[in-house]
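The following blocks contain the structures, represented as structure tokens.
Read-outs throughout are calculated quantities, based only on the coordinates presented, and are distinct from any laboratory measurement. The structure presented is a predicted model; accordingly, all values stated were derived computationally and were not measured. Cβ atoms are built from the backbone, for glycine too; each structure is taken alone.
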Structure 1
Amino acid sequence: MKAKIGIVTLGVRDVDRAAAFYRTLGFPQKGDHADGYAMFRMEGTWLGLYERAALAADAGVPPGDAAFSGVTLAHCVASKAAVDETLDEARAAGARIARPGRDAEWGGYSGYFADPDGHLWEVAWNPFTDLA
């Protein structure tokens, strides 16, 4: 198996609302979403949005609505200031700030926001490895 993620698909309650949120953040959408699915081009991968119950059915699992799924997505930036700027941008687009930016115990700086469906995104600056 090649060590690569082609698409990260998020199960969402309302594809139209979720797509509008990610467009507001500046994510480039591929065409119009149809069949309850929207795709956004990202550097090196794609972000997919699919109705939550339909995604669970496709995977053959119960749809459940856990408060924390055990998964976070990370967006890496080039500076501490960029972490705070990105969190502000997400808030302005409708995100809930789960944790403001702060110095991390591992030596970097990070904060978290939740999209309208509660998917957690970490915004991080790593002074040891350029991931931005």
Structure 2
Amino acid sequence: METDSQENESGTTDDGKLTKIGASYNFGQISVGADRMNYDNGATSNSDTKITRLAAVFAATDAIKIGARYSKVDQDGKTADEKLKTLEIGYNLGGLGIELAVGKMDNVGGASTNGDVDVYQLRTRQAF
């Protein structure tokens, strides 16, 4: 939980507040997790944002992991909820990890008129 206190509040602003709660569980080769974040930036109107995230990962081997993620952003004043769905696969080469994610984002920017966007991400991670 976080609060950004303002020294000089006015009729159009208030303290900003962030609350986040989450949980995860691992059973064998499968891990699942969820979290929820509520953010009020302090404006008196259209200032609340709620983000919900869900994820599941399957460790096929010590080196290969396969996962799915879902995120939803509900922002006051927007016409639609932004949603992101991704599938991911990762390979661990010891000190180097490679991950590929493919997904679809709906209602980009919180507007249903913005359409859908395909998402592709390639990440590398290095450990020493």
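Upon calculation of helix-only ellipticity at 222 nm (-39500 (n - 2.57) for each DSSP H run of 4 or more, over all residues; to 500) from the atomic coordinates, which of the structures 1, 2 produces 0? That value comes from structure 2. With respect to Rg/Rh (Cα atoms, Kirkwood Rh), for residues 59-114 alone, the largest value across structures 1, 2 is given by 2. With respect to distance in nm of label points 7 Å out along Cα→Cβ at positions 51 and 75, the largest value across structures 1, 2 is given by 1. Work out the source of 14 here, i.e. which of 1, 2 gives that when relative contact order in percent (Cα under 8 Å, 6 or more apart) is computed. Answer by label: 2. Of structures 1, 2, the largest value of mean count of other Cβ atoms within 10 Å over residues 19-26 belongs to 1.
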